[in-house]
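Structures are listed in the sections that come next.
Read-outs: derived from the displayed coordinates by stated rules, not from any lab. Predicted model, so just to flag it, every value in this text is computed and none were measured. Cβ atoms are built from the backbone, for glycine too; each structure is taken alone.
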Structure I
Amino acid sequence: MEARQNRVMRRFLIHWLVTAAALAVTARIVSGIHVASLATLLFSALILGLVNAIVRPVLVILTLPITILTLGLFYLVVNGVAFALAAALVPGFTVASFGAAVIGALGVGLVSWILGWLVNPSPRN
């Protein structure tokens with residue numbers, strides 16, 4: 001039981017750090033996204049993970065009809081809203097516009113995916 005808890009905690013920490021690194025890269029590339037400090041970056045990654053785990057699924061369900069009508073493109077808007085909400089909740093993490101939020105969400109998702117693959121290239125069972 002303790003070994004399983006250690007494995008779960010290790011996966012959580014790796015995922016958190018990968019998200020923080022992805023957010024740092026995205027903030028460096030996208031001009032409308034700013035993170036004030038390392039502490040803000042780490043806290044922002046944690047809040048972004050919580051928003052993605054709790055709020056985004058609710059938004060996906062509520063916006064499912066329009067997402068279907070737009071052939072999935074509205075999902076980009078949902079991701080942008082979740083990203084902007086995380087920025088609104090964390091002092092020192094700012095997003096200049098909704099467009100920057102959508103691009104930031106895409107950037108964090110893409111960089112997280114690449115970094116996650118580099119950290120753990122084998123598929124999980």
Structure II
Amino acid sequence: MENENEDRDVNMAWENIKENIQTLAKESLGLHKLKQNKPWFDEECLGFLDQRKWAKMQWIQDPSQSNVDILNNVRCEVSRHFRNKKKAYLRAKIEELETNIKIQNIRDLYRASMTLRRSTSLDVI
């Protein structure tokens with residue numbers, strides 16, 4: 001009985017210390033904004049990532065065959081969504097390049113083609 005109370009007290013003390021450190025760090029350092037490397041990645045993609053994390057946590061907690069099947073289905077769905085978003089983004093960029101070619105806007109054409117070339121491989125189109 002005493003061990004349980006001591007464990008709870010230690011856990012409560014640790015949670016308080018952890019929370020204080022985190023709040024002080026946020027106040028003094030501020031939050032770090034992540035650099036967006038993938039312009040096609042949006043809030044919908046974040047929702048899919050959360051869904052995949054939830055399915056993985058369920059599988060870790062209970063590694064039954066049904067949770068394995070759910071995790072595999074969610075992974076496939078998330079990958080498909082990401083692939084489609086990236087393809088749509090690349091198609092829009094290519095259309096932008098085509099319009100720049102038609103109106104002979106060479107400077108924007110060059111800039112867009114270089115960013116497209118640096119950021120992706122064009123084998124997915």
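What to note about this one:
- In this comparison of I, II, the computed figure 19.4 for Kirkwood radius over Cα pairs in Å is attributed to II.
- Of the structures I, II, the one that 14.4 was derived from, the read-out being mean count of other Cβ atoms within 10 Å over residues 84-91: II
- Ranking I, II by FRET efficiency 1/(1 + (r/R0)^6) of positions 60 and 116 (r between Cβ atoms, R0 = 25 Å, to 0.05), the structure that comes out highest: I
- Comparison of I, II by distance in nm of label points 7 Å out along Cα→Cβ at positions 4 and 36 - largest value held by: II
- Comparison of I, II - label where distance in nm of label points 7 Å out along Cα→Cβ at positions 68 and 108 is highest: II
- If distance in nm of label points 7 Å out along Cα→Cβ at positions 28 and 92 is computed and equals 1.9, the structure in I, II: I
- Which of I, II leads on relative contact order in percent (Cα under 8 Å, 6 or more apart), largest value: I
- Read-out distance in nm of label points 7 Å out along Cα→Cβ at positions 12 and 52, computed value 4.1, structure in I, II: II
- Structure responsible for 1.3, with distance in nm of label points 7 Å out along Cα→Cβ at positions 20 and 44 calculated and labels I, II on offer: I
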